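The structures considered in this document are given below.
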Structure P
Amino acid sequence: MNEPRYSLRQEKNGTWTVLDVITRLPAASDGKDLTGLEEDDARDIMDVLNRDYLARRKSPLV
């Protein structure tokens, strides 16, 4: 639990996906996969998810 759980992947169409590195699936928020994002948005979301995960807090995003 000392390592980040979420990472980014750039898709062929140039958009970004926030990945859950444990499941190898896109992370989801409110039942919607975090895909098709602009890089800055994806990075911001990933940072919040990882900060909450490493602090052992339930993130409001997932």
Structure Q
Amino acid sequence: MSCEHLICAQCSHPVAEARCPTCRAARSEMHRHGPSLSPYLVLAVLVVALFAALVLQRVY
């Protein structure tokens, strides 16, 4: 669910606009996310690890 479609009961404006303290609190609660890694970063780390493993295999 996104806050774009929610209407604030206190100010009657979209929550996404955050015009009142209630809107700001609701928007910040909805957009609170934990740390996340982008899929591209994970892929890059895996490619580097694979390359390092291949180089180490050739060296030893």
Structure R
Amino acid sequence: MISTAVQKSSNRVEVYDEKGSYKFSLSGELVGFTGTTVSVRKSGNRIEVYNDKGSYQFSK
């Protein structure tokens, strides 16, 4: 479960669980997150969605 996702630098997003423990990081700009997904903007306007394990799901 994802509790929060934070933009740590201009191109890095860190994801944390409900206990505040680090789960994984992604490259890109944070667009949003839910309890089960994180969306990040990659080059251009492509948005990639990842699951709560950090695995790529799809692009928008």
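Values in this text are rule-based calculations from the coordinates and carry no lab data. Small disclaimer: the values here were computed from a predicted structure and weren't measured.
Which of P, Q, R yields -8500 for helix-only ellipticity at 222 nm (-39500 (n - 2.57) for each DSSP H run of 4 or more, over all residues; to 500), as computed? Source structure for this number: P.
Here relative contact order in percent (Cα under 8 Å, 6 or more apart) was derived from just one of the structures P, Q, R, and that gives 18; the source is Q. Quick check: 90 is what I get for volume of the Cα convex hull per residue in Å³, calculated from one of P, Q, R. Which structure matches? Only one of P, Q, R returns 90 for volume of the Cα convex hull per residue in Å³, namely Q.
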